[in-house]
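Structures given as structure tokens follow.
Taken together, the values in this text are just the output of simple stated rules run on the coordinates, not laboratory data. As the structure is a computational prediction, the values presented were derived from the model and not from experiment. Cβ atoms are built from the backbone, for glycine too; each structure is taken alone.
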Structure I
Amino acid sequence: MRTDLLTEPVEGLDEALAAVDAFDAALSSGLLRPQPAQGAALLGLADAVAGTPLAARVAEAAEKAAAAGASEDHFVALAAARTALLGSVHDALGTRVEEAVGRPRAELAAPADGPREPAQEVNVLMAARSWLADLARCGWQGMDHEVVSGAAPVVSALLPEPGLRRLAALLDGFAAELAASCPGASLQRVPERRWADLWARAMLLTLPGAAGVPETTTVTGRLLPLGVDVQEHATAVQAQVHAVLEPADGSAARLVRASVSVPKPDTVVGAGLWQLLRPYMSLLEALGEGRSTELTDMPLTAEGDLLWSDAHARPGEPADPFATARVALPTATDTPTAPLDRHPTRLAVPVFVEGYATQLDEDELTLTFAGQPLHVDADRIPTASPLTPEAVAKSGACIGLLRWDAGRFTLQPLAVESTVRKKTVALHAGAWAGGTTDKVGVKGEKAATDAVKVLRERAGRLLRK
């Protein structure tokens, strides 16, 4: 991998992000009575998309918003411009990654026109758009519980419709996060980028057809796992397995993902997480045992996400992730990204690196290739595994996800190889996914079993009452 390309500046990147940051600051203050600085930020957003198909609509929206006369449609146009700018950043960074890793990326076919939403669903979408417009007018610093609570009836109306649950889940979580921060006037620090991301995403999902179900095909072949990314929240956990798919029809291998998400009690942490995830995906056991998986007619989206069903999978032969990374990964085709998902934070490209020097300071771990540093995102290493920053610092080879955060590329380790007493030893983030005899892992699983047992007993008593 050419790490030198990852440290070179990307043309136009800073200017695009500056326009987004200025708009986010304007949105934070609220657009009910914009000040001159906010008006300049809005016009700057319009200038950033000049020469694109959005130019005329965004220019009109920026002028109306700067004059405190923006309608809901104008807010949609501003959200589209912001999303397009971040999408261009995603594409520029993705092109740089392609050059660095030397792998092709598949093209995403144009989506087919789906059925029109019934009038009732359109009305609900308009209600959601109205709430988001009110939110933009008051801004994060001007929001209060009365404004935020306006999302509750909208979410209740969205949830019964399967095609609208994506927006419902987003609005529900967004409103809960805002409610926990009310009143906005008392906030010492406002997460401007995050809340603007959620606002713009939700605003675009109110457009009819934007939240459609992705088109799928079915695939048959051998799935070779590379590693697992664990994302944990206080009340939920997700495991996303990155793998190489070798189709049975002999077509080119491609990178795919398989995910499983489950709710969890906040008392279940560490190795206990696998106990919650394991029953829903046999792939996790295969990953923990170092095996491939044979797929038969498994649903697959155009973006490379397997819609996992154990009915379409069976255990395969032993498969070493590092052998897969060395042999199959370099020629596998990278997955494309759906238009609405084009955002710098969505970059998570599987890579294999070796022959590096390591430096572990108190706050930062760095891998160095021919004098070029690549920073390790140690905070993303799951606690539910034997993989640690110290193990990465002693390693000589690493499978990881190349990400972009805080203005630079970083590497999230999924597995490492090191030499211990002249023997090669591998440590994986998913080593405990299928169960373990490791003392720490066993202790974590037992604690999770006890916690879940107690919670079930308490829930049973409440139901009986």
Structure II
Amino acid sequence: MKITKIFVLIGGLVLINTGCKKFLDINDDPNNPLSVKEVQLLPTIEAATSTLVVGGTSTNYTAYWMQQLSQNQQAPTIESYFMTGVDANNTWGYELYTYVFANANVMISQAISAKNNHYAAIGKTLFAYNLAIATDLWNNIPYSQGFRIPEVMNPKYDSQESIYQNIQQLLDSALYYINQPAGVKVPAGDDYIYKGDMTKWKKLIYTLKARYYLRLSRAPGRTAALQADSALTALQNGLGDNSDNPFVPYPGTGNSSNPWAVRFRPAAGGVVLAQSFVDSLKTRNDPRLPIIATKNVDGVYVGRKVGDKPAGDAKAYSAVNSFYGGAAANLYLATYGEALFIKAEATLIKQGAAAAQPVYQAAIAAHMSLLGVADNAQQTYIASRPALTDANAVQQIISEKYVADFLSPEVYNDWRRTGFPELVPYVGTGVKGIPRRWPYPTNELLTNPQPDQKATINDRVWWDTSN
């Protein structure tokens, strides 16, 4: 099955959400959508995760807020923090809870029943991955009662603290199923990400565990040292090099283009690179600049300043180049470079700046290698960076990670967690600085009113406490 066909299949599976009587239950009616096979469900879930979630509206909004992207339009726009509950409807109601969670629930349940354990493992991994994205956007969300329609029509919201406990439990359970006999049916070509290579899936699971451990390094009731220890332990079995990177490939033809390429088309409203991002690369003589960005109409690299009046032609600014914005570009769910940046920060917490220095340098090199930067250019750039000290280490690590995680949801999470990179917010709206979270969807407010929904985009999620 190819990605060009996958969203036709998704449209036929969305009703699965209304057929679940209880969490991870099975209905044996052969005419019920729950009978859809794992071989059909898995590519649906992976394509939805990549195209609708990681390359979808959620990351699109935060890429503007994090001043990696800019829109050549007059405010109010996304980058001026104009967002309502209506804008959140699809991400919550269709992309996450229906396309991903409901279908993943069915796949997991069927796979466990049939003892197709590798499908169960992948399903739990993708569920945990998307569950983290959901809770990081909205804080408290439905989980324990969220998949029991029609038994529970108004599911309660679980705390983000409990959601993070469930994320780790899902990943632990995924490891358990990987270590069981594979079963009669095993993932292969229907697994876009790793083609059924469970050794690589295991490495990704451990890397995700490290990502989510470190996310809570400053959360209430957590200690940075314990979270760093847990992350470092997990990373011992994590991604080992760029060949382990999880990504969804796109053929780049017809409806099978990378979702960022679709967002960057001229009809999207003049999407360009932001000035602060481009200037940071230029100031550092970063050799990744020509790989990430195109030159403007005058043959130079220029980003758009947040709040500026629109230029007559969006080509006055640099755009996203083909590595990230091409129709046939791969879309990465995580990278070896990210794993090394997590390791560098965790090492800093445990052992100090000097110990973190070589890991931090290796992280930069890993991302540059992924982009195809020549070895000598890598070495020159890394040598030009200031040595890590107790005073600058967090800023240096996260500022470099900001480049390596270009167009990743992790950029927004790192900024909220650490305060880096230091961004100058847009001024001119009623929002008190860069939003700290998403508003709850309008549809959810109307159909499932909950006390949690009083939160605004200025309020913080549970783990966001430190800056």
Structure III
Amino acid sequence: MSTTDLFTVSEDERERAALHARTAAAEAARIPDIPADTPLRPIHRVAVIGAGTMGGGIAMSLANIGIPVTLIDANQQGLERGLQRVRDNYDGSVSRGKLDAAERDRRLAFITGSLQMADVKDADLVIEAVFEDMGLKQDIFRQLDRLAKPGAILATNTSGLDVDEIAAVTSRPQDVVGAHFFSPAHVMKLLEVVRGEATASNVVATLMDLGRRMGKIAVLARIYPGFIGNALFRNYTREAHFLVEDGALPHEVDAALKKFGYAMGIFTVHDMAGNDVGYQTRKAQIVTRPTDRRWNDLILKLCDQGRLGQKSGKGWYRYEKGDRMPHRDPELEQFIVKESARMGIQRRQMGEDEIIKRCLYGMINEGAKLLERRVALRPGDIDIVYLTGYGFPAHHGGPMYLADRIGLANVLADIRRFHAQDGFWWEPAPLLERLAEENGRFADL
């Protein structure tokens, strides 16, 4: 099947995809082992730890629905910067006519800054929103265990760390939960609620309900590296990078992804976010990662060259001063070709068909593994995570819905081909194999 056959969507199919998205969003709120009438824990006051972009956005999401928030940071400068960012965000809404000045002032009045961790003492919910460092998060949770009142929900905004490891340093693991907001948190509609081994049912129910009240779609996940969203996203980005090593250029990958329906390609996204995001973590992992599989370190090498993206004027593309438009960069493209040669890779022409399939089918295969392990409750939960948090083209209905439309046997045939060609990362998910052999669909689950 050609890419045209696979990815051209008729008007009827668009309507079916939209119906699927609405159904999936409604279904995500239903958790089979937690009754709908489970009594919720009251949330009258919240503390947010960390006044960075994420913490400030979470505070705004709460203030927007009238919940008082104490925004706590470790130093005065960080706190002032965070509070100013919140004011600037609200001022922007006023200038765009989204809010009037009185409503802005009313919302701002719900947010109080503090430098004292002890100010969590009256909070019904504490949300930790510091950067991704297990030691730092555990240290904060030890303090919260001592300072937060009995029955307070202790949530971590980690994007992929083990919530059970964080809960283990407290004497109340039943109160600990993951609350993975997406940045900017006051804008993005997705909230991954991550259930630990000991997390109480009423804690999960309360977080799911709070997400709904904030106007978000809350989706339940179990503990797994990257939970649902980032677990699939890893496969998407890894294959895009391998494609560049194998013969494609960044603009060719991005053009294929845009043609599929993404608002922008992955390398444009990298440059916008900053190629140095996660640099230290990835650099540290090189020493301990398994040696039985292929890895991609091109992005680290770009950082070492100062190619951080838009903010440095060059990354996967080059940028003119005061202009965010990506332009092809011959210097970068020559570097990629040399890297391929250094790795002993014979570069070859990459068609749109291979680019799209390699970027998407790795996500589908990973999604099947998440369903098998009950990390995600249902295929629609994976789809709604991708539609609301990762810019997956709405007219395709999400990765698992798309796989059903293509036919799982067709998807599996390509995954087996990639596995024979590229090894480890393409090991077919047993659930996908079973469904394909039975002529089944993810929707049947």
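To test your reading of the models, identify which of I, II, III gives 182 for volume of the Cα convex hull per residue in Å³, for residues 90-249 alone when calculated.
Working: I: 182; II: 122; III: 153.
This figure was derived from I.
Suppose you compute mean projected area of the Cα convex hull in nm² for every structure in I, II, III: which one lands on 21.2?
II
Out of I, II, III, which structure matches 21.1 when mean count of other Cβ atoms within 10 Å over residues 66-73 is calculated?
III
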